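Nothing in this text is a laboratory measurement; each read-out follows from the coordinates by a stated rule. Only a predicted model underlies this, so the values are computations on that prediction, with no experimental measurement involved. Cβ atoms are built from the backbone, for glycine too; each structure is taken alone.
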Structure P
Amino acid sequence: AVPTTPGAAPAPVPAPGATLPYAEIEDSPRFAWRGHLLDVARHFLPKDSVLRTIDLLAAHKLNVLHFHLTDDQGWRIEIERYPKLMETAAWRPRTKRGHRTSEQWDETPHGGYYTRDDLREIVAYAAERHITVVPEIDVPGHSQAAIAAYPHLGNSDVIDTDALGVWETWGVNPNVLAPTEEVLRFYEDVFTEVLDLFPSTFFHIGGDECPKDQWKASATAQARIAELGVGDEDGLQSWFIRHFDTWLTARGRRLIGWDEILEGGLAPGAAVTSWRGYAGGITAARAGHDVVMCPEQQVYLDFRQAEGEQEPVPIGWVRTMEDIYRFEPVPPELTPEEARHVLGAQANSWSEVMDSQDRRDYQTFPRLAAFSEVVWSELPAPDARDYEGFAHRMDTAHYARLDALGVAYRPKSGPKPWQRRPGVGGFPREGTPPRV
């Protein structure tokens, strides 16, 4: 109940030496995994901003920081054995401004990475606040930054990997890792250094959005499929994931990945973060796999918060604070036995359209407060939840706490003039998101 005590104090923030009336506190979380994904690959955050994020997660009783460290647009972790990951993969010359369909560019070079000492400090700082940092190194897709640094990692019999740079725009990238022994050894070396920095039981391997076109065209990949007897490209991805599941298990860790890792079969001990909807999580739980629910239709915090042109860089469906408050991590399709595999949930903040700390604050808060109550408390069914009571508590106390903490959240009345991003292209989806 350590994070509960400050919440019991009057707003805005309890000062050092503040006292509370005598009370007995009974409080415990509903879920073991109460997480937030922080994407620092698309837009880098300095170490002090990561530490600030950890403080805000602790203030909201969240206990997992899913640290998305690598992607097509950047590599953010020092790997001593492979210095080009810092020299080349951590930097891009320019960046798409807004959604990938925008024609605008920010011509400012962007990048950065965390040193080993930075990461040790981040992990220790989080542990002091009862937060586990789960690293993500995304494979075999979302890997163009790594291929730009070490071209032999890509499918060089299909494309000129020497010509690739760190990706400057967004979307699903066709350039994926080659299914070779050399690539496996490279990432085993990388993972060895990552495990040395992160003591978390879980290690996130990504596994999402891996287009198979290059493997279909690659003689090397096709020979690998025939050699392994895995049938097709889906089987090849499954082989890739299973290799690292075995490798991690031998080192006392557990693999977790996005729900695409279910395609082609999944090793028994692997866990799933279900992002494309509930369906992947339901399939995984029914097969006996642990699940973290984070369906994009419900808890993607980069999605816009209201209709209208004033919302900065509006993408995705409208997800209001009330929508988040009515999110239910355990789908009713699961039996009680299957539901025990739902470890919890996390709210994801992908940073393609969040290029500053203030932009991250705006997209994340106050909705993260609603999410934190969902994953901490035993709430009624979504339609029966007392959202008005929650909103009243926000009005009478929590907004003042966020103000005192310097959080640039979205005001109830809409964005302030300086929070708007006129002219920066978004890609809003209309209507109610489907339940899939």
Structure Q
Amino acid sequence: MSRTKSIALLCAFVTLLNDRIGESMVFPLLTFLVAPLVDAQHVGLVVGLLGGSYAASQFLATPVIGSLSDHFGRRPVLIICIIGTALSVSLFGLGAILGTRLLVGPGASVGLTLMFVGRSLHGVAGGTAATAQAVIVDVTPPAKRARALGLVGVAIGLGFIIGPGAGSWLMGVHLSLPIAMGVVVALLNLLLTLLFFSETLPRTARHPSLSLSAFNPFWNMIQTLGNPRVGRLSLGFGLFFIVLYSCVTILVPFVSLELQWQATDVGHAFALLGGVAIVVQGVLLGPLSKWLGEQRLVPMGIGLMLLGCLLVSLARPATTALDVMAKPLVDSAVVMWAMGIGLLVPSLRAIISRRLAAGSQGQALGSLQALQSLGASVGPITAGILFTYLTPRTPFLIAVFTLLLVGGLTIGPLMRQRQQVVS
């Protein structure tokens, strides 16, 4: 691979890492930041809404950003979105500080409002994930695409190590330090992109015009879901992310309120998730793809995610005889989630990308990112409602049945594809 392409991959990786750090940094903090501002019974709901606001705005913005990158090129879109990330993290931090300093009266309401605005703006800027993935596709041949797209998982893994771990530790020193770290990371990402990133999409490969229909996330999703080559796989992809984000988001209030974990305990759990994800996607994914084939890795990922959800549902608070098992159960579940994510997501994304036209990779990957964002929006909000109005374990049990549906949508087409390849 040429030096220019290697630098492009590095910049795409750092951009994904920056986005993941900014998103995951607040995960272990949300319950503790929200708890003083709302009634105790509504903490889970507000945490779910905060997670959903990020994903909903990302869902609306991602197709637009993907189409813009297909028309104007990757570089200008990346630069604008990275600037947006820095601004959004700053707004969220301002809201968190204002809300926790002024716990009564309009101060708390303004603080919570700014937190929602910051998370929503961060979701818009997070649409750059589709552009970063398009950069990876631009510079890698199809045969090596699954392994290259594994960089997405490595970035997510590192983000879940650095973000929650550092965020929970820095919060113990001062509330503003995690926010400052997020802004600094975004500014370093911006500097790297400005100085070293070269455009990866030639002018001859760009879309000559912009269509308003391409800016409609539902239109892009309809196009993708209606494609007989990738429709069922894409629907399964979106449903999987409903499960993923519902479980990851609601895990924080579950372990904080139900199991009485502290912020550092939550940070350690997410660091464990990130560490395992790095090993799976950065080390094991390539050899496993060659040995077993991507078609087999997808059902393995579904099964691991399902077992993890069952384990979390078994965890009980310290008032029961199973109290000593709570942390091992949750940690084991987190490991299974990380393995399931690491096997399924890059494999399914690579399978879908190979079935799509090369000149539409930005829009196509933008559609997948929109499906992911829609899942990430529906998941936390639904989980927050189930957590608040039913039982804290209901979201994880519903996730089990949803994963069975994901298996029904994806395993059949993948096995038929494998049989065609063998024959």
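When mean count of other Cβ atoms within 10 Å over residues 278-285 is calculated for each of the structures P, Q, the largest result comes from P. I have 16.1 for mean count of other Cβ atoms within 10 Å over residues 38-45, calculated from one of the structures P, Q. Which structure is it? Considering all the candidates, the number was obtained from Q. Tell me which of P, Q gives -9000 when you compute helix-only ellipticity at 222 nm (-39500 (n - 2.57) for each DSSP H run of 4 or more, over all residues; to 500). Computed on structure P.
Which of P, Q yields 1.7 for distance in nm of label points 7 Å out along Cα→Cβ at positions 86 and 118, as computed? Source structure: Q. When Kirkwood radius over Cα pairs in Å is calculated for each of structures P, Q, structure P comes out greatest. When relative contact order in percent (Cα under 8 Å, 6 or more apart) is calculated for each of P, Q, the greatest value falls to Q.
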